[in-house]
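Please go over the structures that come below.
Nothing in this text is a laboratory measurement; each read-out follows from the coordinates by a stated rule. Just so it is clear, the structure is predicted and the values come from calculations on it, not from any experiment. Cβ atoms are built from the backbone, for glycine too; each structure is taken alone.
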Structure 1
Amino acid sequence: MRGSQRCGARTRVGGSCLAPAVSGKQRCRMHGGAAGSGAPVGNQNALKSGLHTRDAREMKQHVRMLIEMSKDSLEE
């Protein structure tokens, strides 16, 4: 056990994790060596929806442009 490879992850303090690495991997069970750990395939967490989509931003920009044009026409 003492001679086993150690986890290569950094701790919050800045030192190395002292837990033994999972066999065949470079990380311990708490830092990503365990089966099933890590982000889901396809990264569904990065999808944008609602107010932050490209379509919504383009629509807001279009509405702002229309408001500016209407302000300019009212001033004339």
Structure 2
Amino acid sequence: MTLQILGSGCAKCATLALNTETAAQSLGLDFKLEKVTDLNAIIDAGVMSTPALAIDGEVKSMGKVLSVEQIKRLLET
């Protein structure tokens, strides 16, 4: 499973990355966490507001920092 954090690398992006990693680890998932900071790649993904979370290339959230519990629900579906 590939988890991507799309954003400039700001504090909110870092928090979302930490929450995502925590959620995936707590579920015992085999995952790779990528941080995408290239503006063109972020736009190409259809993201208009950062930070954003993509799971296996599909954007699941943008413009907010999800909690660990919210991310766990996304990962379980």
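List of remarks:
- Structures 1, 2, by mean projected area of the Cα convex hull in nm²: label with the highest value: 1
- Distance in nm of label points 7 Å out along Cα→Cβ at positions 15 and 31 derived as 1.8 - corresponding label from 1, 2: 2
- When distance in nm of label points 7 Å out along Cα→Cβ at positions 47 and 63 is computed for each of 1, 2, the one that comes out at 2.4 is 1.
- Between structures 1, 2, the calculation of mean count of other Cβ atoms within 10 Å over residues 7-14 yields its largest number for 2.
- At a computed -12000 (helix-only ellipticity at 222 nm (-39500 (n - 2.57) for each DSSP H run of 4 or more, over all residues; to 500)), which of 1, 2: 2
- Value 16, calculated as relative contact order in percent (Cα under 8 Å, 6 or more apart), assigned to which of 1, 2: 1
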